[in-house]
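Below you'll find the structures, each written out as structure tokens.
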Structure I
Amino acid sequence: MTTIPLYDPLSPDMLRDPYPTYARMLEEHPVHWHSGMRAWVVVRHADCVRVLREHRTFARDPGRNGEKIPDFRQNVQMMDPPEQTPLRQLLVSAMRSQDKDRLFREAVAFLRGRLTAQESGEPFDWMANLAAPFALHMSAALLGVPEPDEEAYAEISHGIALRMDAGLAPENIPQGDAARKRLNELGESWFPRPEGDTGLIANLIRRADKEFSGSHYIRNSAAMMFNASYGTIFAMVGNAAYLLATDPGLLPELSRPSLVATGVDELIRYDGPAQGTSRIAVSDTTIEGTRIAAGDSVVTLLAAANRDPRVFADPDDIKLDRRPNPHLGFGSGPHACFGSEFGKLSITAVINALSDEGMRLRLAAEPTRRTTATVRSLDTLPVHLDQ
């Protein structure tokens, strides 16, 4: 068994900057056993893609390894093909039916309103004053549901993020499960939607056949989609804003129409929210010559794979025109994020709103990071707006 000195993903140094450690792992320990997580850790791009795509060998559904999943945790992300396929297709179809141009206009208008409301020259916390309300507003607009209370929902989302780190901090499980139940209760309140609604959930209800209509899977999945949207936008807009605030040359370049699409993808590759995800081996296999036994957990470190020099030239540099850019910021395979377009839309809206108002971000103080390993997110980001 290949074991390396235990690294702690929740340590202050790793939360501040995990990438030097990832670089060493990529070269020296591409597959190794992490005794704290009781899992194999896989870091190279090709190996991560293989684990994420080979669902017959690497399961997302713990039930395939004999674990019973309570109803409140059952949703599309806890299923594997072929059982997952009809529900995922239904959700993807409803997602694609949304009016992206309208949502983008709303996003830019919302951000411009928030930005212009800030007192010129006065520092403010980007995460609390902009990222959180923006994430809530956009997620509600996408699904076509009322905006939940901001403070209450932030508590739900944070509890679920802590639950994702259960392998490192099992003491977070009760808080995370309680948050998931509160989320599902919120999701229940969204069904059914009034006739004439145009949001994702209304579209989902219209498309659902008898197999899924009224199913807790579809309700739980809708709630999961809301939280995935909120959490991703919150973290992604925060990480992107930090890069804009620390590199004043980025925003003018990203404002160029020829660079915005590739540039947004590059920001996500360089420092996206998704650090890793796990699977369970359902049969004996090998990765990089290392034997993985049936029943073993495998953690794919997506953020490390996004800096793999075998795939990305100069991986520690931001190249706004990087092509191709097969980053794993939204995962890969049957569990890849099907709302990736809206995540990228959110960052593009931030770039547009700042550019439209002639504003630049500048750090007012050192930011703080949330103590979460699966999701890389800032907790506070004090900034100035310069015009």
Structure II
Amino acid sequence: MSIASRDGSGTEAGSGHPGLPLWGLLALFTAAFTAVMTELLPAGLLPDMSRSLGVSESRVGFLVTGYAAASFLAAIPLTAVLRGLRRRPVLMGTLAGFALCNAVTALSSDYALTFGARLMAGVMGGTLWAMLAGYAARMVPAERRGRAIAIVLAGITVALSFGIPADTALARLLGWRAAFGTVAMAAVVLVAWVAWRVPDFPGEPASERFPLWRIAAMPGIRTVLAITLLLLLGHQAMYTYMAPFTERSGLGSGRAGLVLFVFGLATVGGIWLVGVLIDRHPRPTLLGALALIAAAMLALGLFGRDPVVLLAAVAAWGVAFGGAPTLLQTALVRISGPGRADVATSMQTTVYNAGIAAGSLAGGVVLESAGTGAGALPWTTLPLIAVALATVTAARRHAFPAR
């Protein structure tokens, strides 16, 4: 059974890992997995959802935009309102909200209702991401907090690598509504799992809250946030519309799931590679990751109709993108210091959602207005990544020092 002490540490009896309440951490891992699935699942279902809801593929892409925009707008104010409440009821309520929103999406035949459900799901997502890392840290002794947070956030990678491709494949067999229904049912089970194995903690006293503006004013913070925004803008403009881009290639229609699987699998390799390099070579590793994304976009823009080039470029993009967010978050923690890392990370979460919303919106506009259709998407991403690469190259003092 999971045991939580009064100071917030926890142990899992019989787990073989003293101080790590694995079942509780795996519940938070699954929460992260569910949030990513909810947010990005429409990217793999654009054609099917478009036909069913009677709207264009770009408007289905805006379901991702709406989710991210709601998450962006709600994260800070809603977190501020809820910070004084006990943590487990807030977590369970958020997961129940995911279940309801995904169920409505699965049952709805009206685009407006579907869009409304996505907005509410985005509110749930903003609340969840603001609390996951801190919740994991409070469940374990101080010396194991890094490992606990790593376990929880690995749910993001697993969702990208296996969850979204698997649910996309399920949609091919049973329809896109089954894909959302599956995520809704998983969230219901997760609420019970949290009640069973995740300890509860008190809310945060007002006297211990650190103001955001003081973190934002620290040298280097705004540069790291700017790079995060550029990266997510470029990435999401392309990633959201991989289904129509894939249909241009020799792979043919209905193979977006394969492409997304290749991307997701490559992110696992990217995270492993960054784990090897980040402590000794953080700056060169980030520069290499951004350069690799730029090269992948160039290849997709020039030769994206070739299936071999498509899959190879997507794999390179996945390797680079898989490690880049870790490098950026590590830079934020280094600048802000461990005691202020939660505040800095919450700011980055807001920027992430702004980038996702604006990127998917920009990609949809390009898809509808460009004469070349989806073929223009890599050329939309490439300049953004190039600016990010140039900014990191120049930021040698505070944000990304040479040593």
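Only the coordinates and a few stated rules stand behind these numbers; no lab work does. What you see is a predicted model, and the numbers here were worked out from it, not measured in a lab. Cβ atoms are built from the backbone, for glycine too; each structure is taken alone.
A few comments on the model shown:
- Identity of the structure behind -25500 (criterion: helix-only ellipticity at 222 nm (-39500 (n - 2.57) for each DSSP H run of 4 or more, over all residues; to 500), calculated), options I, II: II
- Relative contact order in percent (Cα under 8 Å, 6 or more apart) derived as 27 - corresponding label from I, II: I
- FRET efficiency 1/(1 + (r/R0)^6) of positions 38 and 94 (r between Cβ atoms, R0 = 41 Å, to 0.05) from the coordinates reads 1.00; which among I, II: II
- Distance in nm of label points 7 Å out along Cα→Cβ at positions 302 and 374 derived as 1.1 - corresponding label from I, II: I
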